[in-house]
Structure P
Amino acid sequence: MKIDVLVAEIGSTTTVINAFQGMGTSDPVFVGQGQAPTSVSEGDVVMGLRGALEDLKHQLQVTTLSYDRFLATSSAAGGLKMTVHGLVYDMTVRAAKEAALGAGANIHMVTAGRLRRTDIAKIRAINPNIILIAGGVDYGERDTAIYNAEMIAQLALPIPVIYAGNIENQEEIRLIFEEKGLEIAIVDNVYPRIDQLHIEPTRKIIQAVFEKHIVHAPGMERVRDMVNGKIVPTPGAVMLGAQMFYDYLGDVLVFDVGGATTDVHSVTEGSEEYERILISPEPKAKRTVEGDLGVYVNRRNLVDRCGLERLSQQVGLSEEHMNDFVEQLPPIPQKPQEIEFVRQLTQKAVEISLRRHGGKLRDLYSSSGKKQVAEGKDLTAIRYLIGTGGALTRLPHGKELIKQVIANTKGHEMFPTEEATVLLDDDYIMASLGVLSQEYPDEAFRLLLKSLRLEHSMLEVGHDLS
């Protein structure tokens, strides 16, 4: 059987391969999905890829499978390790951090101001895949970024470094690294002026670096033997999917609840009302990663937040039996009690991650009286809420779960309203469609509409899908 495009999602525990037909037509089709354990422990992730391909052939009931294009996303072995170094935490460091998270990087260290010897020792111990240097608005402070660049260059790490700071430093920074024969990428300042973020160029460079230097999981360098297209970090691919949705249909918030983390992606400018009282700027496209909110790996954290007594009542078990039940929970719930238990954890993960991602209104008091300010990401203009990830798409009542969380929010948060439309990525392909959109944007959008069960409603209200 000949497939137009295969997209592999190489996760830390599971590798999934999605097959798509009809590229170049007005009716692209998701034809099937295969999966297998990710084979990091065996020292070669290609084994997991081949296992997923075999499972895909089994699902499609074919003995042979060929393809024109093979793309991939990866979060195996913890994703892209980054360290970020800027001038002032609330300004350039924060902007650089937003760029890194939006691109799918995992930030292992953040510093503000001049690097110390202890900082350099930590960088060496982390052994990052990439380093991001920022600092100073354009034509502002110069010395800190130059000093940090010199300190980092002395490490002589064989990894790419990105400079996204004061434009006046670009030639000097380039010279510092080139004199030592080190790789340096110069991009636009992530914080060019006070209260302005400019992070998209840095995001694109991080994703390009990831694809070029994808050696952070055993055997990942051999993925290129099979893949002939783009390889991007899985969280970055979900963000690409969210941005694609925004470009066509408007402001969107995506919950991606997984076994190890819960990621939240939003693409919105917010409302004019709150923009006027916002304390500091927020990126249009924002990602937050909650490493303590996984419904399997970190389930104990969520159990503590839900309360064992309440969970035991919801699941229908006595408290004395709950500890054994939690300990023996399988990665994929099968029994009714397991499904209800994970559903409760998922709802709590959505609730907490929304609170951490979104902003809130705050009252400030001074001699002139009370003044209301907005702090954090304004989500009030969100028109669509999307649930993806195994927990929300494979458990029952995912839509109702999200709606309930939104309905229970208080009045001081800048959260989506109950009028927002809730959708589920039923085919569980949003990350794959994010990377697919880089080569087949129209087809990827049509496939996303189908997975969200939106295609017919779009046509009914007169949207032009041509």
Structure Q
Amino acid sequence: MRVVVVGAGRVGRAAVESLHEEHECTVIDSDPARLQAMSQSFDVHVVEGNGAGREALQTAGVGDAELLLACTSRDEANLVTAMLARRLSRARTVVRTTDMDYLEAWREGDLDVDFMVSTELETANAVSRVVGVPGTRQTDFFFDGEIQVLEFDLPRNAQLPFCGRPLAQAALPTDSRVVAIIRDRRRLVPGPQESLLPGDRVIVVASRHAARAWSRLLMQGERVINDVALFGGGRVGTAITRVLLDREIRVRLIEADAERARRLAESFSGARVYHATGFEPEFLRRERIVGATAAVFAMRDRTRNLYAAVLAKVHGVPFTIAVLEQPGDADVFDAAGVDSTINPPAETAEVMVRFAHDPRTRQIAMFEDDRFEVLDITVRPESPFAHRRLSDLPPTTSTIGALVRDGHALFPEADLTIEPGDRVIVMVEAERAGVVERAL
């Protein structure tokens, strides 16, 4: 597929990283340094120019493109780009926005683009999913939440009963399957004789019930997050507040800017808003912020987020989530003891790149800096894997975590067969996603 990506910033880079192996990508940006970095990292064409202008789009070959991703940080430029692409080509147009008003206008049919993605809303939903399954680094929902994909780190200092035992013998939650083990940055295919070890990063496909069981194992008991302290009331913080309140989770919002704090208090009667930095231990104790079951850090300054997260941990907040602007910051926040990190550019790109996949692929989720993907793909009748038992499939680096058949989730057993029309939830290496889609 020929794909034109407008914007070589963080979202554009995340999209290209997922697409360049399987698709012919051309990137447009007005910043030559960004384009040089993109061309040095990936096998892509680059065009220097204004992506919202006819000349740059035509130079990029938009007339022959099948997909256009408008993912700059300027909403209006993205919309103009998509409108021009509509006139110059038959490409599907996917637009990134940071303004919820534009998203609502698109939903009501007032904006003529194929799909619109809100960075803030995708980030807020990612936070909400992690809050729903404490202990995980990342959680993605498939099949309306009946199937969940969980990424978590096995603690080094806890004695978990299944560690050190072959997976075939380990007492793991039923209706779940380990689909990847990340050890020393290397992925291990979880065969029946492979074992989980303390310090491993593990990706699991599980039913809703099994996801809660995994959470109880990791958190050493039942823990429900129903009270969140949220640091930062900008666009991302506002979206997170709205989503959590809709889930009937108590939100205490800490905002350093007095005028913004006032507006937030007027907008969210269900949240308690504080005009404070959140950096004073006395404030945390006096207002019982340290009694929250989780804290989310969504300030624009990463150093402030890091300090506030460590301070909250020191004073007893059991679960911390940081919203990152720079993907490379995740390792720093991990080392500081922050439990989960959310990357808004990656969350946005994850939705946008779905349109470059086979139409039978309903959803994707990306893990480990986009090195791995989980696909939800429908099996075609002529697939060589149709009517075959899972136990008879040849060994590959891909792992099937679940099937959806006749409205029910099925988890792998040796005699389970793959049938035409099944939806397969499968873990793949990102560069092999197209191969797996074609095989199924």
Structure R
Amino acid sequence: MYLKKDKFLIVGASKSGIGAATLLLKKGAKCYVYDDNQSENVKNAERNLENLGAVIVSKEELAEVVENVDIVVLSPGVAIDHDVPVSAKRGGKRVIGELELASYFCHAPIVAVTGTNGKTTTCTMIDCVLSGAGIDSVLCGNIGTPVSTVLDKLNDDSVVVAEVSSFQLETVSRFAPHIAVVLNVTPDHLSRHYNMENYIFIKSRIVQGLKESEYAVLNYDDQTVRKFSEKTKAKIIYFSTKTEVDGAYVANGKIFYKGKYVVDVSALQFSEEHNLGNALATVCVAELMGVGEESIAENLCSFKGVRHRIQFIKSINGVDYYNDSKATNVDATIKAIDAMRKPTVLILGGKDKGLGYDGLFEKIKKSSVKEVIMTGESKFALFESASRSSFKNLSVIDDFYLAIKVASMIAKPGDAVLLSPACSSFDRFSDFEERGEEFIKTVEALDEKPD
């Protein structure tokens, strides 16, 4: 890559696209920017990039630009089978993503975390433990801050903790973090990745570029993830909630790392198995980064979780409200259901991802869920799955806000209301965070006393 000579086309003026374009422009590269979407936010972003020296490309100019550039940089929201990357590859152009581009200019070690579920929690947990140990940890990636936007903040002592999605892994070929963490692989995003085999292959890319001096931290309890050890040259470190492994594990209610005691599970502010797995992955990373057991234990015990992931909001009239908007697939919702101890009114629904919900309702039938409210674009697909499983305590309510109010009316003192959609948010909201914030705001309004 020769920045003074190569010409770049950035596809997608999202946070990642803006970050990639800004990085390239600062380094003196010729940079074109294109986005299908012409919303006001995109237009503002394009104007700002134009002021920095970018050339904004119209749809009519696109084909000629693709023909003349050397490298196409995709934002994660742009699929690899979009017309632009397909055309670019046919023309012999290189197609990469913002993550890979940023990694070329990142001189700090990268801890990259992927998995269908638990990425944000684990990244935040790792950041908490590393920062608590005095390490300059920089949290970024799919969590909301593109890697390309934090490079100027890094110094010789920094460690980058990056959440990495399958969308980002679609476009990597040389990405090689110092530590790659894979938490789990269950069905998700199949409407984009077509089938489970392709999704698994894309997830495995996070370890494929690792060398012998690097580490792959893998979930031993997930058979798919365990097999990733066959796809990398890196040193393998396992974690397990079920058995003693060469890495981090739980035994007799205590967490150990390679035989060394770290902390009692009872001392943590969470006990669910999926969060224990996240904690074990964190222990592995911290140990590999040279953090001592005492410091790991202290900072793990201070960790309280992340926003929008089984987040307790408040109790109103004896009913507990939980925001799990980040549960954008079936597996995440099942984990949330498993964590509920009280009779629960569950709110499901959003944009369908082509995953199917029959397994979810079989789980619901055996859980503490007493009633299901279905809303959003996927409501009828959910209803059909509920019918096939003979689950009858359900309501279909199109309006998101009304669904929350109806849930509050159904719930009795001693119950819980859980928003855990099992679907993405893009039918109504810009992302799961906006959906979660709207849920919180609506719940807060339920508690307001009339004048």
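A few comments on the model shown:
- Structures P, Q, R, by distance in nm of label points 7 Å out along Cα→Cβ at positions 111 and 319: label with the highest value: P
- Once distance in nm of label points 7 Å out along Cα→Cβ at positions 7 and 399 is computed for every structure in P, Q, R, the highest value turns out to be that of R.
- Answer label among P, Q, R for the case where distance in nm of label points 7 Å out along Cα→Cβ at positions 295 and 391, calculated from the coordinates, equals 4.5: R
We did not get these values from a lab; they are worked out from the coordinates using the rules stated. Every value quoted in this text rests on a predicted model; they were computed, and no experiment measured them. Cβ atoms are built from the backbone, for glycine too; each structure is taken alone.
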